[in-house]
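Below: a set of structures, written as structure tokens.
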Structure P
Amino acid sequence: MDIAIFSPGIYTYGAMLIGGVLRDAGHRVSLTRAPAVPADSLLLASLFSTQHLLDPAIRDLVRTHREKGGKVYVGGPVSAAPEIVLGELAPDAVVVGEGEETVVRLVAEGVSAALPGIAYLDGGRPVVNPPAPPASIDRPLPLIPGDIGSQSIRGASAYIETHRGCIGGCTFCQVPRYFGRKIRSRELASIIEEVRAFSAAGATRLSVSGGTGSLYGSADGEMNPEAFIALLHGMAEVMGARNVSSPDIRVDCITDEILDAVRRYTIGWVFFGIESGSARVLRLMGKGATVRQVEEAVGRCREHSLRVAGSFIVGYPGETERDYEATKDLIARLALDDVFVSGAEPIPGTPLADLAVRTPRDKNPAFVPHTGEYRPLNLTESEARCFDLMMHADMFRPQMRLVTDEVYATYLGEARKQGQDIRAATELILRYSPSGA
């Protein structure tokens, strides 16, 4: 069968993985980043953002492909809320959760009540079959497109999945809800074989994925630094150390040995999800880490000559002006090499999504008009904090970045775009929640 996998904008690892699974099942599979596929192929849309469900181009692709007689299946992280996917896109089926084994059966057998791990419409009514068991962590080589080298995701051509699951319980994150909190790690030899395949296809830099990278090889809640170090060493032997990154690490999942390995075998950056300088907000987020742990982790990275980036979330429902000021103070103390700021966007299936639906608009920073310094810009409180924090962080980098008119406009546009996305996601979730009915 001819199967076209559509991955909007970028070739995600999940799309490439499913491509490899279907290829090895005997199908002719193609990957595309553009919303255009042959009419005679089965369309598998691998969607990783809630915003994809609202994208007119994607909605038109699904509708027209079905009108021409083609079948459309949707998978990816959006499947955490299959009722929303069915209601917005009306595909033939949604592959729910880990789909490597389910999608092979779905393509071969079609939609049925006997197939676990799918959702579909029956007379306009959504039907969600019982979940399929977690997929095997062993898999064939991904289907790697010939132009993978042209792709840059935070500097990497692709993110290699090394394990599944996360020990954390952050309320805004899908990973522990999608893959569970138990760590399932791939065999090192299989990962290195995959790294070689990506390198041969033209990938210029590869990054470790799977949530917190240093959890690779962990078992029964205990870290295994030796396994993670062997992983970085093996990847660097193929790609070269300057072409490997392992950015995403929890502040409570580092050791001196791990940091030494990051310095020796990667580009030398660590990316911490810091999120807030307020202990109260960190508790609301279920972050499981303290401000003191953040400060200690950044200090240890500096001792190992590593550069440190951090992400921050503003506008979390319940965040006060005092909480926000604590975040600004923390950024000033840390003087990070790079900072990423985002508003609190609710992802279906997460506790944050439930909280966003329950929070009245006049108390949700994503909807409350900002009445302070940036009032003439007509921003919401969340947008104003996002914009302000971006500029604030630039003042405290080791090498201060001047906020030129161009930078100011870029930050303002980004804050507004995030605000629009957050409100759209909130409205979408509300439409399908019992309280919004």
Structure Q
Amino acid sequence: MDFERFRAVSRRDFVASAVAIGGTSALAACQDRERAATETGTDGDGGDGDGALDLPRPEDPSDRPNGLHRWNDYLVRNAHGNTVLPRHQVVLGLSYEGSVPPTDEEREQVRTALSTLDRAYQWGTGGNQGSSLSDGLLWMLGYSQRYFDRLDADPDALLSPEAVLDAVGEDASLADPFDAVLVLNADYGSVVIAAEEALWGGIDRLNGVDVEATLSGVFSRAEKRTGVTGKGVVAEELDNDDVPDEAPLSMGYRSGFVDNQAPEDRVTLEDGPFAGGTTLAASRLHIDLDRWYDQDTEERAAEMFCPAHDLEEVGETAERLGTSSRITPEDADSVADHAEEYSRIGHSQKVARARDDEFVPKIIRRSEGVATDVAEGAGFNFTSIQADVRDFVEVRTAMHPEEYDVDLDADDHGIVDYLETKARTALIVPPRDRVALPEP
């Protein structure tokens, strides 16, 4: 790929394209552009840098949570205290090519390869609660039922991707055929590109750290999906003039409010061979943004949140909601009444019906990124973590119009009618000390 012809585009578009393409040429180009941006304090279009960013390395690589899903204390937080996910994401679907069962040598190879990431980069912000940008990397590696079938194992908290699709009323042919999925998240695009290259032998040093082992020969990359999120980034990425410039997500509203995300302890496995880990649901969706934005602002806010919400209290991108989606138990119980009164119901009030008895959410959304690896349309990466994949199924089922005895058109029934599933899978994410080719 000749990156010279991209020099005139903004840094954000350039970096997103480089992440989607990947490889050493994309890495070098991305590093140049990001280095120029950090040196000039601008968008980076005024000149080229001379190499990789020199990002902070952890003094003690072991000083990070054993749960690979424990990101909250290492994420940037906005002015309201809500966590903000890193801008760039890579989701790698992997095929297992090692021995059955895995050998001690293969397990050590994977352990050493993954430890390179921990030695090279701090865990997200490194715990700096005042940080406005993450200088590090966050990652998760999950194993699907296909991997465990090879070992004649059936983890209690896991379902096969086909079983998940069947449980939520979707076509089992949409099941991803992956043995494992690796998720890489960072605010710097060059960090996720470099991490992938290091893991498969494309580079021999990662942020100044020697690469001592790779995943080659144990895992091959079956598919790569990339995404971006964040104010300004999404509107720039999508070919749709209706997306607000300040929207952090493609449907216009920010997410990740403190009150609609589960506590990390709630999504952590408490016992069994993977205690301290979690489960991961990973989906690729398509959003019909043209039809979504054919509606006026009041209709969109009502269908995203709750029709009883005051539009003035929501704001154009939900910036006025602060730390709370303001969905109450009464809103969740009033679906039928709201359908009759407002002729529509909201997505947030519907999924709130899947909260526990204390009205605490059961899942944490770990990605809602706009896909950058699709040629056209509005692709969307959605990943969530939960203590049991059945929690994801319960939340997703709560979106179905068939779950409610109301007389509404499909496009007035929250946001579900604007979404189309392209692929799904479900995985166990072991804790860090067991993540290398686990055998339950």
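Here mean count of other Cβ atoms within 10 Å over residues 177-184 is compared for structures P, Q. The highest value is that of Q. If log10 I(q)/I(0) by the Debye sum over Cα atoms at q = 0.09, 0.15, 0.20 Å⁻¹, for residues 145-256 alone computes to -0.41, -0.98, -1.09, which of P, Q did it come from? It was calculated from structure Q. Of the structures labelled P, Q, one was used to calculate relative contact order in percent (Cα under 8 Å, 6 or more apart), giving 21. Name it. This value belongs to structure Q. When mean count of other Cβ atoms within 10 Å over residues 161-168 is computed for each of P, Q, which one produces 19.6? This value belongs to structure Q. State the single structure among P, Q that was used to calculate Cα extents along the principal axes in Å, giving 58, 53, 42. Working through the options, I get structure P. With helix-only ellipticity at 222 nm (-39500 (n - 2.57) for each DSSP H run of 4 or more, over all residues; to 500) coming out at -12000, pick the structure among P, Q it was computed from. Label of the originating structure: P.
The maximum of distance in nm of label points 7 Å out along Cα→Cβ at positions 113 and 321 over structures P, Q, that is, the highest value, falls on P.
Taken together, the values in this text are just the output of simple stated rules run on the coordinates, not laboratory data. As the structure is a computational prediction, the values presented were derived from the model and not from experiment. Cβ atoms are built from the backbone, for glycine too; each structure is taken alone.
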